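Asker: So, here's a batch of structures to check.
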Structure I
């Protein structure tokens, strides 16, 4: 089907285009840009709307396989936010059977999906389940060769680490396995946040000396959003000026989310940060909606470690600083339970970002904002996305900035946003007026060198 989009304001950050242009799509590709009215089998009138590359969420946590099928949950929420491509396997955690997952995606999927190699599955492969275990060289080499084959065979986009989640990772393991990210991406959830975040950043930066890779620092709001953000970003800028390939990602919320049983909360985390247990909100399970007490916290850690909690602890000014920084791209870091419980970022991130930082606070131009959620992540990942040039994949989001609004809250975490008018994925209409009309337009994103 040939689709024509007329009368919209087209933004293509890659080619510095921001003007009223009409666009034509055929066979999954963009085939024409023109000031003349275009025709097609389907004609969209985008008057008073922005026409942009499809949004790219390069840091999310994917749905699981159940009974041989991917149980679609978070991917539907992403599509309703205008996301056309998402990258999983972040924070060192993800799908163990990567080949099966990507093949299922290629049978038809709500959006395009690619993945990093999650470090945790390498440890599971050699039957290491103690997160505090330091590994011998022979085990690290086994993981390296297993990981190398997974990346080569499946076209994975790099490797990710959740260093805080598996504190037993030592420098030898980190450096050796980071070689798997050569000419790809090494993404990392740093070892410690808050007062120790600069020391943790220094550890990661050492990788750049040993491997030709792009370093991607995960969710910096939850790492340096406690008063350290300016110093943290200054250090990154300094390293970039001296040749290190490095960027960050951040979501536009001042509350993080993780499993209550994770290593984040080991070693008296709450007391050491001078937080209170009441700053932790339970967002999954029977106690959903309640705030923690020390007693509830300790009980859930023992009996229900998979419980998701939200930490209302970050400083809003630090989050703004991170979001506005030129070295930061916007991501959801979205994660939902099988029943759809979690943090509202899984359903609200991109509309919230545009509404708050462009429409309300006016801290970013619409062009700057679109670059952070389209071309910048595509450039980092080195994938053929994030552009509206002729020949590019026809992944397009059309929205009203006047109407754009996130509705997901910490009480109703998956309410869909307003203002997303059309989403086109690989040349097929997938969403019209906030309603999904096609669940099968997406394909796997792979990188074969």
Structure II
């Protein structure tokens, strides 16, 4: 009977797997706003210096993966002339991954290989001085501000998504550490799990041809939270619960092994290539200028920042003003005494692990929606920085951990604006060392950090 059931279930499982792979392979067939902006940024070097450029419309090029942009160019007081540029996008040899710019044609004439290489390598990919976008338009109608203030405001706006991501993950660390005094070192991998789950959920929605940007974001959050919470339940039930009475570092070692296992699990699920989502609502909105420098606001980054920080604030309110929050605080303060008053410490701990993993899944969605995707190995560095934020804020305090994650994001933005970005991670870990020396309990924790007695 069991063999018969397995034979009947095998075609169903194969069908589901084929549907998932078809949905993933079809993800990203259309041009997204990043590709359109990259094509527009290639227009100024194709024309004379000082030429006024006005974007007219966007259309499909002569090839399947070609994007054509029609624009007007005017030199001095002369007559505006219509021109076009074709941008050809392609993927790597296996056809997976996000399409990259592989060719440009001006008015139907392809650029020579050497000219295209120098244009892409030393102009379009210049991260230190990004090329202007002709679609932004004139800046005379925008409010003016000093150059230093404009640069600082732009760096602060750029730090908003990181603040939401680090705050969510830092709260996950604090939520579990406050109960057990143990650090779970696999929350970064749970964020990567949520990122991949959101891509699969949106890809399935796209395969049904009923997707809109808002429904896609909603499905991404729902799928990522459910998948991360389900895996968190399994981790709490089959890993953490068996080690709850251990007195050494068994739980720390177990979660390190679990992080390695989750990373390999994600690698097998998504393959060697990054699964990505086409960005939505990410056309920069100019809000001010300082000369030629334009301060822009990214709508999707602002929206997801509000969602992430709102979830963080909701967790703080949950801990302070709900029955579960009172139970959590009672168990964190004295679990044996709380159990005498009818509080089940094990149930409180299980719910905390599920909530923490759900927060990690939300962080993965924020990363995917803003940056396009997250690799299977990207969770380690992300989780480690969030752990630094949780320690800086006071790892046993949920509000302190949230503020610590916000501080790490602002610190990274400030460092990137004034110092080499290659040394940013080193500066973050050095900051952790300094804080542990002068205030081991963090900014909002106890001044003296002592081991929890279990």
Structure III
């Protein structure tokens, strides 16, 4: 498709359309984390354990992991506008069912439908490349990446206030309102987008990716509670690694990979970017689970759910502030410099929450550092993923990085929940914070391997 945005200005209609894309990103990001600080409350409501209600959070992330590459490829093949306007009502249905859920099973099913929101950001990025002038695309990639990340963090912050005032069903009504507003705005203002129609879906690869993620998540959360846990954990871990290895093989050797094979020649940069997203997602969602649980627990700070959510507010504010600055920072520091700055900040915040006294001011400072670091590393990783993609391929090019973030989030949340549930009471929260610090330090090590200059690769497909 020819790019007509290189010299064009954003028209009034396009400005409304971009606002609709921001609303769609925010409305689908909020539910990804809203369940995190309310797991204990949900467990009491349905008469189950916090470990069981962790699936309310991780089910959404697993479905997002499986569906995001498929939705992204459908967008590239059949118009991102058409697919986005099809997916948003399904997400809205999931939110409505969550708001009216009368059992944990119904709630988990509703959250599974919401998992289709994982494919929204690739579609939004693809549409941005088509309607935003070229000179402003880096800015809008940063804004949308920060909207997604800050929306995710804000969901955890708002959850405590909403539940405290209106009960757990309120977790669905706010994002539902935003998603409906986004749908109406996009129907009115988003221009038609032609489809490239060049690639078929690679469904088996997506299912292998999801199966590997589910197997690893089960090994973390469920296997330790079963008979012969060592054997079950080993088998599930092996199965997960084999499934993910099979998925990786299809990407490098299969006839029709989920995304541009020419881009895969930039293996070092892409592997680093996806590793950063995986570990960063794990540390962020691990924090969403561990920090509120520590604040609410009797053996923690024993404070209210509102305070627990408020401790994540600095992370949200930092993400929202830093995200739009990523374009400027990238020009000044280079992509590796920006990624390292974010990784060091995030790691510093995680380590501060672990080693410093567990007092509210310290936790607030750690939360702010973690949020700023997440904003920078996520934007850096996402930019590396799409920097060589044409407008027709942006959804498919961005999908693997978003998938890595969501898979890491699911594993990080599951691992933090499992540690808190299974570790000795005297050390369970310290162990969870150690885990988050290790994941954050891994982001620093990954960022060190990011090439400073991008490879000159062009897609041949």
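Asker: Can you spot which of I, II, III the value 27.8 was calculated from, given it is mean count of other Cβ atoms within 10 Å over residues 80-87?
Answerer: Value 27.8 for mean count of other Cβ atoms within 10 Å over residues 80-87 corresponds to I out of I, II, III.
Asker: Supply the structure label, taken from I, II, III, corresponding to distance in nm of label points 7 Å out along Cα→Cβ at positions 112 and 184 with the calculated value 1.8.
Answerer: Derived from the structure labelled I.
Asker: Of the structures labelled I, II, III, which one yields -26000 when helix-only ellipticity at 222 nm (-39500 (n - 2.57) for each DSSP H run of 4 or more, over all residues; to 500) is computed from its coordinates?
Answerer: III
Asker: Separate question: Taking FRET efficiency 1/(1 + (r/R0)^6) of positions 120 and 312 (r between Cβ atoms, R0 = 25 Å, to 0.05) as the criterion, which structure among I, II, III has the greatest value?
Answerer: Numbers: I: 0.40; II: 0.05; III: 0.65.
Structure III gives the largest value of FRET efficiency 1/(1 + (r/R0)^6) of positions 120 and 312 (r between Cβ atoms, R0 = 25 Å, to 0.05) among I, II, III.
No value in this document is a laboratory result; all are computed from the given coordinates. Since the structure is predicted, the reported quantities are computational estimates derived from the model, not experimental observations. Cβ atoms are built from the backbone, for glycine too; each structure is taken alone.
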